1. So helix-only ellipticity at 222 nm (-39500 (n - 2.57) for each DSSP H run of 4 or more, over all residues; to 500), computed for just one structure, reads -2000; which one of P, Q is that?
2. Here Rg and Dmax of the Cα atoms in Å was calculated and came to 14.4, 42; which of the structures P, Q was it taken from?
3. If distance in nm of label points 7 Å out along Cα→Cβ at positions 114 and 130 is calculated from each of P, Q, which structure is the one that comes out at 1.4?
4. Identify the structure, out of P, Q, from whose coordinates FRET efficiency 1/(1 + (r/R0)^6) of positions 18 and 50 (r between Cβ atoms, R0 = 35 Å, to 0.05) was calculated to give 0.05.
5. Among P, Q, considering only relative contact order in percent (Cα under 8 Å, 6 or more apart), which has the greatest calculated value?
Structure P
Amino acid sequence: MVTELGAPQSPGDREILVDIGEQCVYLLTNGQAVKSWPASTSKFGIGFEPGSNRTPTGNFLVAEKIGEGAPLWTEFKSRQPSGRIAEPGGDHDAILSRILWLDGTDEENANTKNRYIYFHGTNREDLIGTPASHGCVRLRNADIVELFDLITVGTRVRIA
């Protein structure tokens with residue numbers, strides 16, 4: 001049972017849950033799901049090894065929010081707008097629209113920020129809902145913008 005957001009809550013009341021089995025991201029307020037979006041985690045499975053292209057699991061914090069105000073489908077290179085608006089499709093794993101950079105808080109995922117694991121928009125919206133990423137959590141571009149606007153730096157994230 002997921003409902004639309006009501007009155008604004010304190011940012012500390014919000015957390016994000018990524019359900020790998022369901023390929024879904026949930027925004028929780030006071031432990032209750034208030035919004036959800038289909039997502040894509042790694043096509044290589046879960047894991048913590050650098051260079052593995054796997055999605056880490058456990059507890060995280062949103063360390064940085066990048067891209068506020070950028071046009072939808074803006075492409076980012078090294079977390080900077082490239083000046084290019086992407087097109088749907090293609091074989092590369094584009095990072096589009098917004099970035100929520102994660103920092104792991106568990107011993108096994110403490111390298112997450114150094115692995116550049118993000119929530120971000122994608123040029124492959126057609127693959128959302130299936131494991132398709134190279135380790136990050138992909139959302140449709142409009143959905144990452146919506147999530148970005150609803151949370152703050154320091155928001156807790158759980159990937160399971």
Structure Q
Amino acid sequence: MTETTTPAKDEASRLSAVLTPHRSLSPTGFLVVMGLLGSVSFVAGVVFLVLGAWPVIGFLGLDVLLVYWAFKANYRAALIRETVDVTDDKVIVRRFDQAGRMREWTFQPYWLKIEMTEDEDTCGPLYLSSHGRRLAVGTFLSAGERKDFAAELRSVLGSASSHKNRVVG
């Protein structure tokens with residue numbers, strides 16, 4: 001998911017984008033799914049208990065716990081995000097991991113190349129490269145989102161370089 005804003009307080013800023021992974025299940029949806037799974041497992045456990053197969057109840061409970069753990073791990077993975085800030089003088093990419101640790105890369109917009117292999121149906125990773133450095137951006141985005149973000153980034157970088165040329169020249 002891409003969220004793009006242009007901050008009003010910094011007039012030199014051309015683009016400020018926050019890239020986050022898409023999660024289709026909301027917290028309410030999670031509660032509904034877990035409630036349904038728990039209810040079905042409970043009913044099935046009672047049926048197996050009545051039939052004399054009481055050890056099955058433990059496995060049904062274990063299944064519910066494993067699904068719960070998998071969803072929680074998925075929600076933790078959703079905490080990652082990347083920010084891309086473009087000004088006239090630099091492009092700053094910040095990557096935040098699940099624990100909130102940040103890594104930062106800075107590029108000069110004039111020399112920055114945006115690389116992405118595109119087919120008719122799919123597209124590859126989006127890379128920012130300059131001066132022998134190459135950084136994959138938005139690896140968690142869908143192909144369409146990567147294409148859209150690459151087009152927006154190309155547009156902003158094109159206008160930034162033409163603006164700089166007008167000012168200097």
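1. Working: P: -2000; Q: -15000.
Checking each candidate, the match is P.
2. Working: P: 14.4, 42; Q: 23.4, 87.
The value was obtained from structure P.
3. Details: P: 3.5; Q: 1.4.
The structure behind it is Q.
4. Values: P: 0.95; Q: 0.05.
Computing FRET efficiency 1/(1 + (r/R0)^6) of positions 18 and 50 (r between Cβ atoms, R0 = 35 Å, to 0.05) on every structure in P, Q gives 0.05 only for Q.
5. Details: P: 30; Q: 20.
Top value of relative contact order in percent (Cα under 8 Å, 6 or more apart), among P, Q, belongs to structure P.
Every number in this text was worked out from the coordinates using simple rules, so none of it is lab data. Since this is a predicted model, take the numbers as computed values, not measurements. Cβ atoms are built from the backbone, for glycine too; each structure is taken alone.
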